[in-house]
Structure I
Amino acid sequence: MARAKKIPKVSVFNWMCTLLLCSIPGVNIIAILCFMFFAKNPSKKSFAVAVFLWSLIVVIAAALLLFFLPEESAELANQLRQLAAQQPAVIPAP
């Protein structure tokens, strides 16, 4: 009978670092690609593939929305701009 390959566990600290890298704009794309291709742990590879697929789905959905409903997308953007302009500016306390 063949022995099962022992897969090392990913520590909580390692996952925290992974999530931190994935939350930094720009760095997240590079980190996800590195995890997809170079991670030795299958759970980290699966996580990277899942994040990549969700990102791809969101980008495709946004592109389809802009392509098929340009007037509605522009109106939504204008409404969001008006709402943002109504919000008072936050001035940090000294």
Structure II
Amino acid sequence: MNLSLKDRQKMLDKINDSQENHKDTEELYLRSTGWRHTCMTPGSFWLWTKDIVYKRYSLREGNVTENYRALCPRSTAVQIQCGLDGQEATE
């Protein structure tokens, strides 16, 4: 299948629009669950951060609460939040 340059450009534009919409949806999801978009050093890579309280049960210690601060790229933040949402659903 040989597509013209114009048709290939249209396809590429659709892909880029789709990726931008996907990024916007991920950012809305993260902000709605308490994540912040931050940059520790001006001009460096922007990351997402969130303070996380993790509750678990240990036979030796009983109920344990641990505090973490996540600092990671957007795709990793989405994966972490999906895991937290799954944990919350089972409580």
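Any read-out appearing in this document is the output of simple, stated calculations on the displayed coordinates, not a laboratory observation. All figures in this text were calculated on a predicted structure; none of them were measured in a lab. Cβ atoms are built from the backbone, for glycine too; each structure is taken alone.
Between I, II, which one scores greatest on distance in nm of label points 7 Å out along Cα→Cβ at positions 55 and 71?
Sorting by distance in nm of label points 7 Å out along Cα→Cβ at positions 55 and 71 in descending order puts I first.
Given a value of 14 for relative contact order in percent (Cα under 8 Å, 6 or more apart), point me to the structure among I, II it was derived from.
I
Given a value of -17500 for helix-only ellipticity at 222 nm (-39500 (n - 2.57) for each DSSP H run of 4 or more, over all residues; to 500), calculated from one of I, II, which structure does it belong to?
Going through each structure in turn, the value belongs to II.
Can you rank I, II by Cα Rg over 2.2 N^0.38 Å and just name the one with the largest value?
Result for Cα Rg over 2.2 N^0.38 Å over I, II: largest is I.
For distance in nm of label points 7 Å out along Cα→Cβ at positions 39 and 63, the calculated result is 4.2, so let me know which of I, II that is.
Source structure for this number: II.
If FRET efficiency 1/(1 + (r/R0)^6) of positions 15 and 47 (r between Cβ atoms, R0 = 25 Å, to 0.05) is computed to be 1.00, which of I, II is the source?
I
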